[in-house]
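Chemist: What follows is a set of structures to go through.
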Structure 1
Amino acid sequence: MSSPEPTQYITNNTYEEIAVGDHAEITRTLKLQDIELFAVMSGDVNPAHVDTEYANTNMFHGVIAHGMWGGALISAVLGTEMPGPGTIFLDQSLKFKAPVCLGDTITVRVEVTKKLQNSRLLLACTCINQDGILVIKGIARVIAPNEKVRRIRVILPEVHLHVEGAQYARLIAATEHLEPVRTAVVHPCDALSLSGVLEAAQQGIIVPILVGPKIKIETAARDAGLNLGALELIDTPHSHAAALTAVALARAGKVDTLMKGTIHTDELMEAIIDKTSGLRTERRMSHVYVLDVPTYTKPLLITDGAINIYPDLAMKRDIVQNAIDLALALGTAQPKVAILSAVETVNPKITATLDAAALCKMADRGQINGGLIDGPLAFDNAVSPVAVTAKGIVSNVAGIADILVAPDLEAANMIAKQLIYLAGADAAGMVLGAQVPIILTSRSDSKVSRLASCALSQLFINHQPLTKP
């Protein structure tokens, strides 16, 4: 046989070139993503194939838990290595001798055992695991190519498997043993608001108190086929009165959190920030998005996209601390905070870079606690290890940030909305820095996003932050 081609090319072996005893091998490790991707492509949801706990403890089912994966690897060797491109499969017979389990490293080998007429070949096929155990054995019969083929090897696309709401499911699961929080739901006069509230109540996340026009709320529930049951309902004449009443309940300690219904955000926040009757503290209020992004491996927090339009340095200090406190409550031991700008170097002409440098020094001096902070960082260098490597950035935050702090409201809002509408992210969020957390939902939020926002509030209330408002 000729010497192997460089890996950037794929070359076949013609019938004339092949001799008995010629062989090819590849080695692969079975990962969870391989199993999930195979299930998506094939529709095979047999527990012995896709449920790793079931498969690894019930290996006698089908003899091999993930044998189809091994069979696919044999086909890959035949089609790309021996004989290679141009091969026509006639038949293949495989026997599954032992289980293939998650984490196993399999060496696949095909060897020519006989040359037949009309360009046909018989090949012995074996798969051996990392312990030297034969797990698959079989024979393949193919028609070998008669024309030489040499092509640039196709680079397979990177595949990201995403289960919608998976990050939120973990957050909700973390609330299982927590007491539900008393929640004033402000003006919940539509089906989506009410359905989210009822779901959160059913799962023991909140104890809702509905605040708003009784007739409107009951009509919305009836039209949607929802049963309000024995939920407490405080009747108010309109949305403005509902906001004032809900804030008063929070000031009196009768509720632990507020949740926005169909009331406009400005109207609700006006009652909350009132200097005499509102819920102000010494801490600046700010909003934090908690996004479940399909291409990111953990929840991504973005701030502030709803409250502070053009925050100064002092405001940004509180914005950062609020986000860190929330991340800590969600179980992130030492949140990594990226202070965003357009560049990675401090530029006196770009205010965001000066603020980033100052915030980093404030963290060094203990004025911001609980997280690792770095900046200025451009968006790509905050979330992409590839971009970080390409630019030679040395940082404990770059490429793996938990929190993105945007220069202003417009930037934060656009980043979040782009991830939601172009990257398929789910969005939950809340306002921190007031006497109680505020669940600030959007009209476009799904029921699962509203449920996740309630879980954020429950986790935050049950967590003791390093610094309190």
Structure 2
Amino acid sequence: MLNPVFDQFVKKSPISVMARGMMERVLDPQQLDRWFETTADQQYTRELLFSTVFDIMSQVVHGRHPSVHAAYQAKNENITVSITSVYNKLNGIEPNVSADLVRYAAGQVEPIIKALGGTVPSPLPGLRILLLDGNCIEKTEHRIKELRSIAAGPLPGKSLVVYDPVLRLPVEVFPCEDGHAQERSLLKKVLLTIKPDDVWIADRNFCIVEFTCGIDSRGAFFVIREHKKYPFKILGKQKYVGKVETGKVYEQLISVVDESGQENVFRRIRVALNKKTRNGDADIYIISNLSKSVANTKKIAELYRDRWTIETAFQYLEDHYNSEINALGYPRAALFAFCVALVSYIIVSVMKSALGSVYGADVIEKQVSGYYIADEISATYRGMMIAIDDAHWVVFRHMSAAKVSTILKELAGNIRLSTFQKHPRGPKKPQPKRKSCKKTPHVSTAKILAKRSR
């Protein structure tokens, strides 16, 4: 189906062809620029296109270039503006544009993932499950003039990310320029997006009356861990329900009064853990408004336990992408970089779905390393782009979702999974206490090893 110019890369590095093809499909530069013109409120295009800025940032996020300046220099002959103009553009990208970029990319790939059969069976058929969690971008360098005399680490922003565990990709993000802002302050924006029959799963940081009752009033559902300051009135005795993998489960009804004085009856579930959490908690309490006809008590406990899927996604971004670029001190630029990394994760999710359709989803999840996939793409990409002209990739823009899925399956079939095999290490051994001596600040490794061989 593809031009013969692709043949060598289809044989030698099909995973790189998949990645570049999906980039072209999801982030068609012309379509991206049209989308930007309709989305941006303050910025507009003169000589520097949004698609160019996105391409520069994606090169850095993927590790193909170490910095924005290096990525700019590599494309310098195709860019008619200075590096200062590029930074000014990055520093001015509105948070809503970054957020809409993630939403746009997720919408583009959803039909492809479904055509690949890459969705996971929903634990609550007919309802849309969404995981909510916060991500604080790590401190940046003190490059901005006002930060140079400040010893404290400058935080460029934070965001709330919404993850769809059935599609296995982030579908929404709520960025905030204030790195010290409470995550709860962003929940009003989240409430505006909630639809009937959504099921929101979140940690205790989001357990506030405004959010739980707000979800309930919109005809949606929630499974949220109880916060100690969450106000409620117990309506009945705690009843033993049974056992789940992590412990014994109990349930009781509670009453919660919202800001308007309306009483809401919710379910309060206690999981008496077999093993304490890392914070030393022996019990976990979960609040939910799911009716018993939709989800029994054990199901709710299991739903909350699976919330860690989104933590795994954050870890993947941290391990395999430059999602938090320390040199980008301006909040809008830092948030844009993080959202570009989320888009990259979305594209990898499609590739994993294609691999899963050929080799089985369980095999891909348990045996294929994200690190080796990212390394292969990074190593091959630049040479592939020199060998294959941009014009040949345009074919991916106009394919139907069914045709794209067919090509992705063919490419996946050419991949040797052993190339990307995981090598899980055993359990970590406890670190021995180190001895120190002021008189001998250094030791000879060779002498110490020589004693071991005696």
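Values quoted throughout were computed directly from the atomic coordinates according to the rules given, and no laboratory measurement underlies them. Note that the structure is predicted; figures quoted are calculated from it, not measured. Cβ atoms are built from the backbone, for glycine too; each structure is taken alone.
Chemist: To test your reading of the models, identify which of 1, 2 gives 18.5 for mean count of other Cβ atoms within 10 Å over residues 95-102 when calculated.
Modeler: 1
Chemist: May I pose another question? For the read-out mean count of other Cβ atoms within 10 Å over residues 223-230, a value of 17.6 was computed from one structure; give its label from 1, 2.
Modeler: Checking each candidate, the match is 2.
Chemist: If you rank structures 1, 2 by distance in nm of label points 7 Å out along Cα→Cβ at positions 271 and 335, which sits at the top with the largest value?
Modeler: Going through 1, 2 one by one, distance in nm of label points 7 Å out along Cα→Cβ at positions 271 and 335 peaks for structure 2.
Chemist: Between 1, 2, which one scores greatest on relative contact order in percent (Cα under 8 Å, 6 or more apart)?
Modeler: 2
Chemist: Matching task: 1.9 is the computed value of distance in nm of label points 7 Å out along Cα→Cβ at positions 167 and 295. Pick the structure from 1, 2.
Modeler: Going through each structure in turn, the value belongs to 2.
Chemist: Another question, if that's okay. For the read-out helix-only ellipticity at 222 nm (-39500 (n - 2.57) for each DSSP H run of 4 or more, over all residues; to 500), a value of -13500 was computed from one structure; give its label from 1, 2.
Modeler: It must be structure 2, since only it matches.
Chemist: Identify the structure, out of 1, 2, from whose coordinates Rg and Dmax of the Cα atoms in Å, for residues 183-262 alone was calculated to give 13.9, 39.
Modeler: 2
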